[in-house]
Structure P
Amino acid sequence: KEITSLVTLIMGLVNDEIPKSKLPERSPKFLAVSKGEQFLHTNNCLGCHKLDGDGGAIWASTEDWLREVADETNAEDRSLVQSFSPPLLDTQGRKTQPQWLLNWFKNISMVRPHLQVRMPSFNFTDKEWNNLISYFQHKDDLNLAYENPHDFKLKSSSYKAGERIAEMGACNNCHFYGDEKPKQTALTWAPNLVLSKDRLRTDWLQEFFSNPQDVMPGTKMPAPYIPTEEPT
């Protein structure tokens, strides 16, 4: 017994200092992600939102509401529940223009006009909001402070082709366009397209249009119709 105790003592005589090789690299990405995760946890952001499949406790309330206003089938439709719930935070760094996001955090405004529930305003400093934006970006391997607006000309063939594709794809069946309501019922309604230019990043939009389900699993957005020949 005494020998065992002595061996235990000797084996326990280790250097208290952890070798640097065993510590995580304190890179800008590591620090940004660590701060962001702490912010999300401290402020219970995942009580409403989902990220990497976690969180979204409020979704159960959305299901109950859909049962009440629609029916059981709609309550079990995950894409429908998702469209009436707080947005997913996945790909937020790739998706959203950082300057727009900062302005929106400081002055919460409507993105989905058909929803009466709004994200509450929080009295956080610009530094705290920017730390959260930095978290979203570093999580998506980006580090952007500002991006130039997408350059376009109203009379260009590219713009006119885009108008034609939007018309052929009937985007206004589901999406708001300014004050103009979608043509279909409220269960299909989607975000206001007028905000897209300032709100969304061009690279993310191109990725999203190519495969909406891959970028935002569960979205109601179908893969848009893209003609093989240039629209006229």
Structure Q
Amino acid sequence: MIPIPEECPTGPESPYGKTKIFIEDILRDHTKANPQWNTALLRYFNPMGAHPSGLMGEDPLGIPNNLLPFLAQVAIGRREKLSVFGNDFPSRDGTPIRDYVHVVDLAKGHLAALEKLESVKKERETATEKPTKGFSREWNLGTGKGTTVLEVIKYFSDAVGRDLPYEITARRDGDVLDLTAKPTRANQELKWHAELTMKQACEDLWRWTTKNPYGYQQPPTESK
């Protein structure tokens, strides 16, 4: 199902995806057994960007596993080039499609979910019949728009002001063609919408990177 709704059957292809499903199952089971619990299961798609101030951003330890943090390190000179894993997918340019959502929009999604849980709590506390199990609900946090890897590279290159080096390599095991969210449930039930664009996210990430080329760490010192 593309775009992917919350009710889509889950079949994670990677250990990372499996851990997310396991955690959801644990929370659901705990919520069913504890009527006082109310649980929001937020399914992020691909977080991107940084705080617009340039004061807060992503600082991965070691080699970044995600596209944009790696690309930012290429742009600032910490990495030589980006590897694009496969260009033979049946997409508009041969590279995988993902739904990228600005971290500021994600933060607002958390607040919207907390407000929803508070509303549910009040409703359940005043209900005539006391609930026998807790409340649990899944919400997709995404834009509903898919962007290919090469398109992301172009957006970020535009933010930087120059073309960034990359090479096409073999596909990775477990990579799928398209992971685009259907955020309708969050739009309707949480009154949440992703508002910030890919262009804004890339500009915010580059601002963070130029202000903090080594993240929250001090740059390496030259040995004397």
Structure R
Amino acid sequence: MSLGSIAVVVLATVVLVLSPVLALREVKVEGSHTVAETDIQEALSGLYGEPLARISNDRVAAALSSIRAIQAFETRIEPPGTLVIILNERQPLGAVSRGGVFVVVDAAAVELWSQPEAPEELPVILVEADPTSPSFDAVSRVLLALPPEISRSIEGVRASTLDDVRFTMRESSHEIIWGSAERSREKARVLGPALVAAGAGRPAIIDVTTPDSVVVRQRD
């Protein structure tokens, strides 16, 4: 192929890529559970009409930066004019009481949303939601290790020290002494049977600090 032919091909490619035919006209969202698709589309509205080739991930990230529930994303182009956003959303860990409302946070203490009442299926975190706080780190590790069916049943969780994570079950009012975040997977495995053994009657204290020797006793 001659140099002239190559130049024509390159020029045609550039013209096609930058053509209004391949401009952004539609935004689709995949992987959205808590983030509304309309919020994504509105955030990217300033990019509509621009050639898809000029819409970098950095520009998309800047446009989406105000939506805190987005942890990461990928993009895919579907010619002639569609940009697909594949979301990886932050997962709510629990809620902290602040200023008369309950602020839902993830494991990195990122604030996701607020609501007037305590969430029904999230525990209230009774320590400061600070990513540099050892107590919050310990609480986060414990909650992440718990099976969803147990974490959804926790009313409140606290930690006075790294080795003293405790939480209260919502319906039974059983108090769980967890201890440190170490051996959390083993503790999570023995907690289920211990809750069954304690029953739904008088509130009990269930100590799984040492998962090899669980202690269940009645609360005073």
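Just so you know, all these numbers are worked out from the coordinates, no wet-lab data involved. These numbers come from a predicted model, not from an experiment. Cβ atoms are built from the backbone, for glycine too; each structure is taken alone.
Here are the numbers for the structure shown:
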| read-out | value |
| --- | --- |
| Rg/Rh (Cα atoms, Kirkwood Rh) - structure with the largest value, from P, Q, R | R |
| Which of P, Q, R leads on distance in nm of label points 7 Å out along Cα→Cβ at positions 132 and 156, largest value | Q |
| Parent structure of the calculated result 35, given that relative contact order in percent (Cα under 8 Å, 6 or more apart) is the read-out and P, Q, R the choices | Q |
| Per distance in nm of label points 7 Å out along Cα→Cβ at positions 68 and 100, the highest-valued of structures P, Q, R | P |
